[in-house]
Structures are given as C-alpha cells and as structure tokens.
1. Any idea which of 1, 2 comes out highest on distance in nm of label points 7 Å out along Cα→Cβ at positions 6 and 86?
2. A value of 17.0 was derived for mean count of other Cβ atoms within 10 Å over residues 54-61; which structure in 1, 2 was it taken from?
3. Ranked by mean count of other Cβ atoms within 10 Å over residues 14-21, which of 1, 2 sits at the highest value?
4. With Cα Rg over 2.2 N^0.38 Å computed per structure, which member of 1, 2 shows the largest figure?
5. Could you tell me which structure in 1, 2 was used to calculate helix-only ellipticity at 222 nm (-39500 (n - 2.57) for each DSSP H run of 4 or more, over all residues; to 500) as -10500?
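Each reported figure results from applying straightforward, stated rules to the coordinates on display, with no laboratory input. These numbers come from a predicted model, not from an experiment. Cβ atoms are built from the backbone, for glycine too; each structure is taken alone.
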Structure 1
Amino acid sequence: MTRIILNGRPMRLSAEPSTPLLWVLRDDLGLTGTKYGCGAGLCGACTVHVNSRPARACTTTLAAVEGKRVTTVEGVDFDRVGRAVEDAWVRNDVAQCGWCQAGQLMSAIALLRTVPRPTDRQIDEAMAGNLCRCGTYQRIRAAIKDAALSLQLS
C-alpha cells in the first residue's frame, strides 16, 4: 500500500509502486483533469504538485510520492492562489482547446506561490516546460499577471 495525501485527503493506494502517478490519478481515482500529453515529461500537460512543487505525473511513479502531498487541478480551488489563477484564466479567456490548461494552471500556481510579482522573464522561465499547441502564450502571461495583481489587492 502506498500512502499519499491527495488534494488534502489521506489515501491508501494499492497500485504497483512503479505505476506512473498519471495512470493512478486518471484510471484508478477518476481524476481526469490531469491530462496525458507526451508520456515523457516534456509537454507539461500532466503537471501536478508534489509537496507544492510542479511534477510531471507521467514520469513520476507512485513510489516516488509515498508519504507526500499531491495536488491535482481538481484540488487547486481550495486555496487562495489556486482560485486567483483559475479566475484570471477565465477573465483572460486563456483556454482554447483546453488540453494543456490543467498543466498550465498548475505551473502558474507554483510560480505565484514562490514569486508573487513575476516579471515576463520569470513567467517565461516558469512556464517554459508547458506547451500549448493552440499558442495561447500571451493570454497565459496576461492571466498570470492578472492573478498576481488580484492577489496583491486582496
């Protein structure tokens, strides 16, 4: 049994320890917000937080998250930063096809937790591992700045 804290709830999981976290989340737990993109950790669609740090769920094994806190896109609206980023995403009409957006949100949230007022360069660096085939990068940057401002004002 692998024990994790998933979206704030303690869980015991019986999947093989070598199973990618992505498949446990999607197939075993029905948390389909985290998307499969490339399967090699290169596109960022499967980004989750492990102990508040971005991690690629397609290349992170269940064994690697033993005893750790895992947050998926389904769990981000439980905190102030997550809500601010989600709201900014909607205000800025970021999503087009939406496939990459869960991973984009997770990376943006991690950035704003560590850098409350990011520069364009910091945004570009933090988001560099998240690909968007629709090319919504300018809207993503605008939404991150919008979220940062709303967090400063609240």
Structure 2
Amino acid sequence: MPKINIDDVPWTKWQSPKGKFSSEYKPLSEALGSPKTPGPGRHPFDVTLERLAPGEISAPFHSHAAQWELFYIVSGTGTVRLRAGNQVVRGGDMIMHPPNEAHQISNEGPEDLLYFIIADEPPLDFCEYPDSNKAKLIWREGFLRPLEAGYWDGEE
C-alpha cells in the first residue's frame, strides 16, 4: 500500500511562457508511484494539490471530451469561469466538471487559493480551448500521426 504525507511532497512552481497562467502544485499521484507520463502503469485517477497566489489563473479556459475533474476547495476564495458565467468558490466548496464543460479557475481573493483536483485518466481525450479556437488530442499510450482520408477509405 503506497502511503505519503502531503506535507512531505514538495511544491512545483510553473508558469506559461508570458506569465499569464501560473500556480504551484503537488503531484500527489506521482508521489504515490504513478508514472509522470500517461500510459501503462498510470493510476486510474490523478490527484493534485494546487495553490494559486492572489491574481493567479491556473490554466487557459478549456474543456475535456472524456475527462471528469473534481475540485475540492480547501481554503481561500476564487472564481470558476464557465460558459454559463462565473461562480465564486470558497473553502469547503466542491465542484464537478463533467466532460465538455469548459472551465477555468482563478484567485481574485486576498489570500492563497488551495484546492485538490481529482481527475479520471481516460486513455484518449480531446481538449477544446474556446478562447483561442484550438483543440488538442491527448493520447495516453503514445503518438498519433494524422492521415487525411475520406470516410470510406479502407472500409470497402
């Protein structure tokens, strides 16, 4: 039985190239032995503790076609952006993001926003980024090579 103490897992700081998005996080599933990269041996769900300092935005506004994400707000206040509008969140709130629900979380409060992200690990996912009109295919087992083909190619 793998066991860790969250306090023993170091914080990892990251930020986007121009600094618009940033946070600190503790990769708890990896600390419990899940491989860092998707693929064989990866746990069926991923658990991360994330911390946003005041003013930070975690990630671009996005949705997943297959992945479910659960956020449990430990402390602080923040804003979850959805297509339907913004929702204010605070310590004790739990938010479920089902597939195809675009979401983004930011800290507009005066103190750190601390929350757990628990997400399943589908073997294939498709992410949409509405603000930049782009999409990404996430393949858990390796690489895909696009091939232009008609619907009936190889079928008849």
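1. On the way: 1: 1.8; 2: 2.6.
Structure 2 gives the largest value of distance in nm of label points 7 Å out along Cα→Cβ at positions 6 and 86 among 1, 2.
2. Working: 1: 21.1; 2: 17.0.
Source structure for this number: 2.
3. Numbers: 1: 15.9; 2: 9.8.
Largest calculated value belongs to 1.
4. On the way: 1: 1.00; 2: 1.16.
Comparing 1, 2, the top value of Cα Rg over 2.2 N^0.38 Å belongs to 2.
5. On the way: 1: -10500; 2: -500.
Answer for the origin of the read-out: 1.
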